[in-house]
Structure I
Amino acid sequence: MIPQIPGKIYLADQRGVLETSQFRRQSTFSFGAFQSEHKAPFGHLYGLNEETLAGGHTVEFLVEYDSYIVLLPITGAVEFSTGGGTRGTVEAEEITTIAAPVGTMLALHNPFADELISFLHIWVRAIKPLTLPAPAVGVRMAFDAQALENRLCELVSAQPPAESERQQNPPFRLSLGRFMGRHETVYKVAPGHSLFAFIIAGVFELEGRLLHEKDGLALWDVAEVELEALSNHALVLALELT
């Protein structure tokens, strides 16, 4: 029998749910008001949240650790701002990373008056203290569906752009891919790194584990990961953690 790579599945229906008339947050890990001994951080990854926000409303977060926060809209667009003056908008088919020192107040706002928006916000703890005078936005990466077709496309790199060398390297790489049924790929993991996969849409098999929409999978002690889509237009996010 081929030994199975060690890992842990995070089922979609076991996510923590916090809901008000303004928003609905589903948390893969313990986050904010949702706390569970079975949902501890995976390495430096301590937050992976799917947020649905009502028209015109805002949610705010006090950053408790020096962190990198990734915003990825699923539907619509999301505006962000901080007490340090950083602000912007992330549209569909864009992704933005914010470097936020501890104590930053991050506000996420739905710019549409009468429409719901849905987005992911992913929180990764910085390896070293962030010494920026104010929160800084990393590269806003635009992409299209064709770029993701049947391949994993790296959208956030651990290497900073030349104009931002004063910033620390993010302690992760983030890739996104959209696959038709029965298409496969292999993701090679750097030595000593781990991988967290999150299924945004569809069904996949990863290293012998069957994963459905909004399931997550943490893998460690792994050199490469085999991935196969079992449905059409299946969308997966891969986060490689240093």
Structure II
Amino acid sequence: MEKIRLSKLMSEQGLCSRREADSYIERGWVLVDGQPVTELGTRIYPTQCITLNRAAQTQQQARVTILLHKPIGYVSGQAEDGHQPAVALISAASHFSGDTSTQRYSPMQLKGLAPAGRLDIDSTGLLVLTQDGRIAKLLIGENSTIDKEYLVRVQGKLGPDGLARLNHGLSLDGQKLKPAKVSWQNEDQLRFILREGKKRQIRRMCELVGLKVTGLKRVRIGQVKLGDLPAGQWRYLRPDERF
């Protein structure tokens, strides 16, 4: 059996991100078979037991994950072309009054807060921002199986095989898309469920079958729903919620 880098194993096991793993190792917060490991680059067998000490667990519990109803006109990540990033909306004033979380807002929660996935500038709906590398990996990691649900208003006429092609049969950038679940919600609105997130994927898929998207809203990520969260407001991910 081949030894594997400890930080890689920790990431694969969902304990934390690789960057966090290196930080924990340097601080002596990682135990392998009950013994602390402090040397970066250490390799161990996959069968060995990895645990985090209480300090690492406490730090992880203090990290926040925020659910934002992103309005049109904001970019998901870094500011670009004069448009503000979604994180600029996170403040005490925009905290949803219906949030049932016991967490209290602090400007310190903005440090390291990053979007776990994208939502185009002209799209609205649920955007996850997190300080927790485990959640980021779960949602946008290479092997993520978390699906996302969108309501999409369209114009145009769909051909007889158009819906079937949207479900499975389209390619973007020379690559076949993973199977999707696409159905009519009403006469001018489609419901998309995807397990991948290429740039402007839904808009480009619709163009390929002769439709133009006039409105796009993400309403669910995994088991977490947008619900009644107003546009421009946010709330904390509750301890009982799982993606």
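Summary of values
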{"quantity": "Label whose coordinates, when helix-only ellipticity at 222 nm (-39500 (n - 2.57) for each DSSP H run of 4 or more, over all residues; to 500) is calculated, return -5500 (choices I, II)", "calculated": "II"}
{"quantity": "FRET efficiency 1/(1 + (r/R0)^6) of positions 105 and 169 (r between Cβ atoms, R0 = 25 Å, to 0.05) from the coordinates reads 0.50; which among I, II", "calculated": "I"}
{"quantity": "Mean count of other Cβ atoms within 10 Å over residues 49-56 - highest-scoring structure of I, II", "calculated": "I"}
{"quantity": "Parent structure of the calculated result 1.00, given that FRET efficiency 1/(1 + (r/R0)^6) of positions 113 and 233 (r between Cβ atoms, R0 = 35 Å, to 0.05) is the read-out and I, II the choices", "calculated": "II"}
{"quantity": "Top of I, II by FRET efficiency 1/(1 + (r/R0)^6) of positions 57 and 97 (r between Cβ atoms, R0 = 35 Å, to 0.05), largest first", "calculated": "I"}
{"quantity": "Read-out P(r) over Cα pairs in 10 Å bins from 0, in percent, computed value 7, 32, 39, 19, 3, 0, structure in I, II", "calculated": "I"}
{"quantity": "Distance in nm of label points 7 Å out along Cα→Cβ at positions 41 and 209 - highest-scoring structure of I, II", "calculated": "II"}
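Readers should treat all values here as calculations from the given coordinates under stated rules, not as data from a laboratory. These numbers were taken from a predicted model, which means no experiment stands behind them. Cβ atoms are built from the backbone, for glycine too; each structure is taken alone.
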